[in-house]
Structure I
Amino acid sequence: MIFNITRESINALEADFDFNSKRVKLRKGFSFETPVGVEFQSEEVFALVEKILRGAKRTASLIFLFEKPFVKSTLSNFSIIRERPLNYIDEDELENIIESLVWRLYDRERPIVSRLLGVAELEIFLVSSKIKDPKIDGRKIINPLGFSGRRLGFTFENTYTHRDFWDKFIKIFNRYKGEMIILVENQLIFDKVFSLVEESGILIEIGREKTKVGLLGNFLKNFEIFDWGEENLMRLIAKNLSISLKTARFLKTRYEAGDLSSHSFHWFEKLLMPELKILTEGIYLAVKNFDLGDSAPQTLYLSGSLNRFPKLLEVFNGYSWPKSLFKKKPSVAIYQKEKIFDKINIKVENLEQFDHSIPLALVGAIAASFLPESSYPELNKVLKRRVKWLS
């Protein structure tokens, strides 16, 4: 069972995984949304998770993806200066260095995460920590043991939550015997998975009330959310026709399907095109905040509930993207979810039945389940022992 839990929605998929043949069969989907303008509270999250799990087997594996304010993930490069740079690194020194870096990083990140999650520092709980990419004096190595050098550094991938949330979450998980669980923030999945497929690009997910924009390959550090979503279109239709939002949603669906007279279709087009241009302005402002360096990506990948919306690509292609941001006009494409599965040779059955409703984060979670957990098992064994002290 795979869960994607955000501020406004809980989506879950019941699926069978066959890791030997690299196949996944999607069986059943679940979706819950808050009323517009309302966010889920922790107690509501756990109640709905329990509801979804009522029919699940006790041997089921559970995969969880969260979003702020429930979970926060970080990706940090951290290093230390060795006192005896000419000496070879042995196991004792390596353990001491990792322990020192873990504590220093925890002390540095805890107040930042505390503000982002809106809880006291003492309530911050380090759920998981992984280590990778060891470097000595800027040179990448597989394992520091037996090497000498002045500066030893690693990349740490940490995931935090607040203690009360974790205590309640783990009570649910402990009822099941499944061995696999991923508990991370969505952006970390985007960082790890989608960047495997597209070496560069800007990923845009248009949701019900918000649009998320992130830079592939650096999603955790270059990620923005702004208030524009599908609901903007519904409110605009409702206001101009003096009808309810429910009726507006019905008409929007008919317009999307081309199930209107030619006159009505053009009326909707004239009404909605300016609103879609506001979306492009929001995306421009989001990307403007990114640290793109000398070369901005040249492709915008669109995902979300408006993928089938008439004229969406035309509006994006017609937008005058400032040359200060893009040296040449970026190409725009609807992100095809099956691309990630093709890239890592996974066969997903029944994907077409769920394609329109599966959030991109769930697609990433399925793919991430087949990726190697760590390329540095010995380093992570040391790290795991040290993280227990922090927990």
Structure II
Amino acid sequence: MAITEPKIIAPDSSHWAKWIDATISGDHARRAQALGLHERLLDLGRIPLLSWHHLEELLGVEDDETARSRVAFIQSLPLIAWMRLPHEEAGLGSIIQVLAAEAVAASEGCLGLVSIRDRARQLMLRTGPGSDAIGSESWVWGAMRPLLRARQPQIDMVAALSPLRTFDESRTIGELARKSVKSPDEMRAQLRVIYDKALQEATNSTGGDAHRAKAMADQFMTRVIAHLPTPGTTVRDLLVSTLVSQGLDAEEIRDECVLADLSELGLFRSQLRVVASETGRSFDDLKGVSMAVLPSRVIGDALRKHGQHRKKRPGSDLSDAYLGVLAAYCDVLYVDKRTAEDFRRAIGKEPKLSGLIGDVAKAVDFADLLGGS
């Protein structure tokens, strides 16, 4: 089928799920609507995009038969869009491929958000049959499902405790370095405070599920305790070793630097280290890339800064954050009401988003993918 002026549209995971599940619905009218949707989309020049984050959520259901039907449906689609880097022969792209493509574009000398976005899109965006996107062997995804489901508690914990801060990051390195390491009794008291905060955040985020909240807080504290300083370590030593392990150079950790800024840079460097193998470049080559010129960082930061506060933060919020980045790489990003409001606030306050992202449209059901822009 020839498509003139094609548009890449990115449904939300819930839109994909409702669409696919409706194709085997007992409601004949809804089933017919779902079965005819793809052809109608192509008639309008709209190609739906599928990412790893979509697929992970689609396969995370408890019912094996539902998961199998979702895989089979995707494999049957004659034309979809997905992300994959040039050196990859298979695989469905995620936020890792997005960041890798942007880092390559910046390393090649592309200047400015739009230029980097255009080059990254050229590097990773693919179109073709669904079987090319996820492979034609359904058993692979059946074997993957236990692994995907086992990841869910970890994802839930990260989402629930993302606002938690165990250190005063508003101070400069010099201010913090003048403090002394707490005594064992003070350390135990501080750990109790941190645990209570983690438990409260987890309780809020899970809607009061005490069992899940305690499991999250316990797991978080296990990590905190594992990274406690050894006896004799100074505050400066602790700060420097932590930040260097994240990818900063020791000379970047100056007394006048605010810890929050260095922590943000450390997180970014850690992400660059993860994607370095995907770029064909070394981590040292990528360290010069500025996070201020990468579309994924700009979009993510804008949504975090200006989006609504979420007391309840399910693991799906992480996927929503990753899918929000696709606003730069598709013509229309379909979102729920809450995410649409986050974008509205961010767009109104961040001029850099103008010209960088496509349209963001609210959608409740899969039929809404036919309109919105």
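Each reported figure results from applying straightforward, stated rules to the coordinates on display, with no laboratory input. All of these numbers come straight from a predicted model, not from anything done at the bench. Cβ atoms are built from the backbone, for glycine too; each structure is taken alone.
Some points to look at:
- Computing helix-only ellipticity at 222 nm (-39500 (n - 2.57) for each DSSP H run of 4 or more, over all residues; to 500) across structures I, II gives -17500 for structure II.
- When mean count of other Cβ atoms within 10 Å over residues 47-54 is computed across structures I, II, the figure 23.8 traces back to II.
- Test item: FRET efficiency 1/(1 + (r/R0)^6) of positions 87 and 327 (r between Cβ atoms, R0 = 25 Å, to 0.05) calculated as 0.00, pick one of I, II: I
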